[in-house]
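Below you'll find the structures, each written out as structure tokens.
Just so it is clear, none of the values below were taken in a lab; they were calculated from the coordinates. Given the structure is predicted, the values throughout are model-derived calculations rather than measurements.
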Structure P
Amino acid sequence: MPAVRDEGICLRHWDWSETSQTVSLFGRTLGVVRGLAKGSRREGGRFGGGIDLLTRGEFGAIIKSTTELCTLTEWDLIEAFPGLRESLPRNRAAFYAADLVQRLLAPADPHPGLFDTMVALLRALGGATVPARSDQTTQTSQALLHFQWRLLAETGVQPSLEAPGGGVTLWFDPREGRFTDDQPPLGWRVRRPTFELLERVDAAPMGDVSAPIEVLDRANRLLAAYLREVMQTEPSTLTDLFGTIAPGSIRDPRRSI
């Protein structure tokens with residue numbers, strides 16, 4: 001059976017033996033695949049000394065319908081995102097994104113648009129060209145917001161942005177996935193600038209969504225809280241990145257965002 005080729009991001013890896021790895025890759029056209037890379041930990045050869053976490057490369061895979069584990073035949077590194085190893089907050093954001101992809105995407109379910117958004121996020125977090133600290137904080141917050149919004153959209157649970165009334169404070173109902181003027185039985189207060197920022201993100205995928213950093217932070221925390229409700233679990237990667245966020249059906253009582 002011939003190998004297929006794809007571009008992928010390494011989401012996770014395990015040591016299989018002294019010379020081999022089992023890896024989970026997010027392929028642009030193949031979706032999430034798990035494979036055995038025999039001999040990948042040897043220097044040189046078809047794997048260049050191993051497949052590292054949160055790197056982008058081109059890989060070959062032999063996929064059989066009779067097994068969930070494919071055979072990886074090669075890996076050519078394209079991008080390593082070195083900045084991820086230099087900053088704990090950026091590293092946590094990248095691991096959070098990888099964790100969400102593994103939890104919310106079914107195996108072998110392609111999402112090329114989401115893949116491109118994740119590449120943009122990794123470049124913002126760990127690209128070779130690092131902007132000034134203040135610009136970097138804004139850039140990475142924007143990229144994370146685009147990623148979370150795109151993930152919700154491509155998994156079919158994106159919140160409705162049907163415009164509520166003109167009040168300064170809105171409510172978000174995580175069980176209904178919508179904004180409202182009226183307080184739901186379970187809901188979070190949301191400031192109108194947060195809602196308006198999400199409207200701009202929805203209208204401009206991958207575009208510039210300039211906003212004060214505190215508004216970007218509130219929007220990211222809102223989407224993270226909603227993702228937690230969708231998954232009905234709070235992964236450690238979420239807590240490591242955001243700390244305590246708005247309680248919901250997993251935790252109560254209400255708290256504003």
Structure Q
Amino acid sequence: MPRLPQEFDGFTIIQLSDFHFDPYFSIIPIRKSVQITNALKPDLIVLTGDFVSAPAIESALRNKRAALQADPCSEVLKDLRAQHGVWAVLGNHDAFSDPVHVTEALKAGGINVLSNSAAPIERNSHRFWLAGLADVLARHADLDAALKGISPEESVVLLAHEPDFADHTAKYPVDLQLSGHSHGGQIRLPLLGPVYLPTLGRKYPRGLRTIDRLSLYTNVGIGTLYVPVRWNCAPEITLITLRSLKPA
């Protein structure tokens with residue numbers, strides 16, 4: 001990261017994504033991911049959305065019921081520990097259920113929620129910025145608002161649920177975008193690849209990519225959507241180590 005202060009060289013971030021909480025299936029890998037994450041002792045933890053699953057057939061009542069799953073999800077995630085905190089953005093399923101309730105549930109668990117906003121991460125009087133977008137598919141995202149007041153000379157890590165938004169992010173002074181959304185396809189067939197990828201999760205469905213000067217990492221997620229099956233696409237905990245190009 002060219003603008004990252006030398007003081008943050010070696011700074012570690014763990015990324016978890018796409019929990020899609022349910023009390024029978026996803027709760028198991030979510031609990032395990034919390035244990036593994038804490039054992040790795042990261043400096044910072046980021047959660048890139050979809051804590052709940054919006055109903056396939058939407059209605060006000062169904063959406064409210066879906067959003068209630070954010071409460072037990074937050075209850076598990078509140079055990080995450082990092083010196084510089086746990087930070088989150090909402091995903092499309094959170095936005096299409098009840099984003100206010102999901103946000104309140106996360107905050108009740110001690111999780112900081114970013115929505116078209118940014119916060120400084122500080123060490124020894126130096127800093128980089130952690131920015132987060134409201135959901136892109138819900139048309140709530142405003143990258144200009146998220147980066148408002150940040151000098152182009154300062155380093156920025158952006159949380160954005162949908163990875164394909166990186167083509168837009170690359171036009172801005174952002175060093176790293178962390179995304180989820182795609183589930184990596186959730187079911188990946190040999191030679192054929194993923195059975196299905198969602199809108200804005202098709203171009204960059206998993207792993208590390210470079211778009212112009214922007215680095216993008218797409219996490220394939222923890223939980224599952226609609227069908228409780230992952231095949232050839234295991235749940236993922238991403239451990240990221242930041243490196244500075246600035247001299248000591």
Have a look at P, Q and say which one yields -5500 for helix-only ellipticity at 222 nm (-39500 (n - 2.57) for each DSSP H run of 4 or more, over all residues; to 500), as calculated. Q
Entry that produces 0.95 once Cα Rg over 2.2 N^0.38 Å is calculated, selected from P, Q: Q
Source structure (of P, Q) for relative contact order in percent (Cα under 8 Å, 6 or more apart), computed value 14: P
